[in-house]
Structure 1
Amino acid sequence: MPIKVEKLSHIYMKGTAFQKVALDDVGFEINDGELIGLIGHTGSGKSTLIQHLNGLLKPSEGKIYIDSIDISSKEVPMRLIRQKVGLVFQYPEHQLFEETVYKDVAFGPRNLGLDEEQIKVRVTQSLKMVGLNYNEIKDISPFELSGGQKRRVAIAGVLAMQPKILILDEPTAGLDPKGRDEILGEIKRLHVEQGLTVIIVSHSMEDIANIAERLLVMSKGKIVFFDTPKSVFREVDVLEKIGLGVPQVTYLIRKLQGLGFEIEDCVSIDEAKKELLRVLRGRTS
């Protein structure tokens, strides 16, 4: 069990007039190799939660286990946590700073004390993982790249630490549709080919429905649902009440169901296409 969270609570500015409960008795488990979507309105506790999983924040109460290691313990070195759990912040390209792509991706492994040959191997592999050609891009300034390429380089920098768990905070924010689809495709491919456990924070119901195996839904510091996208998106009324929605295609399917079409629930365009064709063929046969 790579991730186990027990009775996790976090209170900002505890004991002051500005005290705020960001996480309230949160508990869940994530299996090896799962791809999890984390959704919730602004202020729901998503960012606070993922920063606990990476050790950036310590719990006010509760425990967090990564591969059975209690990372909330003061005895656990941060370097061990960061090697196991890679966190890619929103707009990670803003954190690029080196003269070349190679130096930027090599920054983390170099801080681990690896020799130059090991560093080169990690940089080469990490760039390949995100769909970038090492020889073509290694000597280019990261600031000369497109938005989507910058984002890939930033993700490669985290992958170069060889984490077992990859957490991405709004990985498609600010990208055009082509860049968004490319990044999501690379994340899905990484998940499948590398066997990574992946957690994606997103405000896009469409994106998350297409990629996630389970959805963790948060509101006011608590978990509301933790289930498959299809099961979660059936709860339209509850989701709307906590400031969320469902994919547009799900709203369409619900309308068709209301008009008498015997059609199954769908959360993605591909699902809806297959289901609509099935229904139409049945009516014409």
Structure 2
Amino acid sequence: MEAAEFFQYVIAGLKSGSIYALVALGFTVVYGSTGIINFAQGEFFMLGGVLAVFFAGLGLPLPLAGIAAVIMTAAIGIAFERVALRPQRSASPIVLIIITIGGSMVFKSLARHLFGPDELTLAEFTPGPSIDVAGVAIERQALWVWGLTVIAVVVLAVLYRKTKLGRAMRASSISHDAARLMGIDTARVVMVSFGIAAALGALAGVAVTPLTQTAWDAGATIGVKGFAAAILGGLGNPVASVIGGLVLGLLESLSVAFVSSTYKDAISLVVLLVVLFVRPQGLFGRARREKV
């Protein structure tokens, strides 16, 4: 394999990995504030894409259509938490997880009825031929994917480290009871976490739809891959989730190069199982020890 061909696979892996990283961040944000896995996260990705297509179809300029899709999906995420999860906040984690699975099914069903069963397309943000760098073709939309991922990570880092809300989210992730005793409104923290997670998923959906198209069932596969990325890096650690997403994307792409494209979608499941059996805390996580 020539160097240019190898780096072409690397570019493809980083492109996919950036999307997985955004979805994995959504899993991590919700897990950090609630201790549960939100299996509706993949549907937020789907909603971002289909809503961007919908708003663009109404005549909104593409940038405004994308922003409107992210805002609308964030509002849906907040509404989902308030309507479906908050009334059951005292229930066991397994009950809450089952509610998120039910929410995922509802979102898919509604999207199929509202937007139809066919695949939907969205124009590229910057139309034009791919950029050639030393024999490696880089799609213009891939630059948008990477740029938006970097912006999302930086904004999230500033939120966590520099704002009162971010400090409240970090405190809640350590202990809900302690945070409540310190006067933190943990219910508000959970609500905001779902909004942020939904916005991250929607951003990924908007960014990648010009490359892959979207449909009502687009969230299932990306949800599994985002979850695998979060587990691979270390669930609950935002930086580790981003690294996990990039590593998973590279593993998938290189498996196509050296093995077969037949097994590309199975890589995430294999990675998920191996990590759960060998190192459940992820590559960069620390095993928890509880004193009794």
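Only the coordinates and a few stated rules stand behind these numbers; no lab work does. What you see is a predicted model, and the numbers here were worked out from it, not measured in a lab. Cβ atoms are built from the backbone, for glycine too; each structure is taken alone.
Distance in nm of label points 7 Å out along Cα→Cβ at positions 59 and 275 computed as 3.8: which structure among 1, 2? The read-out comes from structure 1.
Here relative contact order in percent (Cα under 8 Å, 6 or more apart) has been calculated and equals 37, so which of 1, 2 was it run on?
For relative contact order in percent (Cα under 8 Å, 6 or more apart), the value 37 is produced by structure 2.
Across the set 1, 2, FRET efficiency 1/(1 + (r/R0)^6) of positions 83 and 211 (r between Cβ atoms, R0 = 25 Å, to 0.05) reaches its highest value in structure 1. Out of 1, 2, which structure matches 30.2 when mean count of other Cβ atoms within 10 Å over residues 19-26 is calculated? It must be structure 2, since only it matches.
Quick check on the output: -12000 is helix-only ellipticity at 222 nm (-39500 (n - 2.57) for each DSSP H run of 4 or more, over all residues; to 500), derived from one of 1, 2. Which one produced it? Computed on structure 1.
Between structures 1, 2, the calculation of mean count of other Cβ atoms within 10 Å over residues 35-42 yields its largest number for 2. Looking at distance in nm of label points 7 Å out along Cα→Cβ at positions 3 and 235 for structures 1, 2, the greatest value goes to 2. In this comparison of 1, 2, the computed figure 1.4 for distance in nm of label points 7 Å out along Cα→Cβ at positions 43 and 91 is attributed to 2. Tell me which structure, out of 1, 2, gives 30, 24, 18 once semi-axes √(5λ) of the Cα gyration tensor in Å is calculated. That value comes from structure 2.
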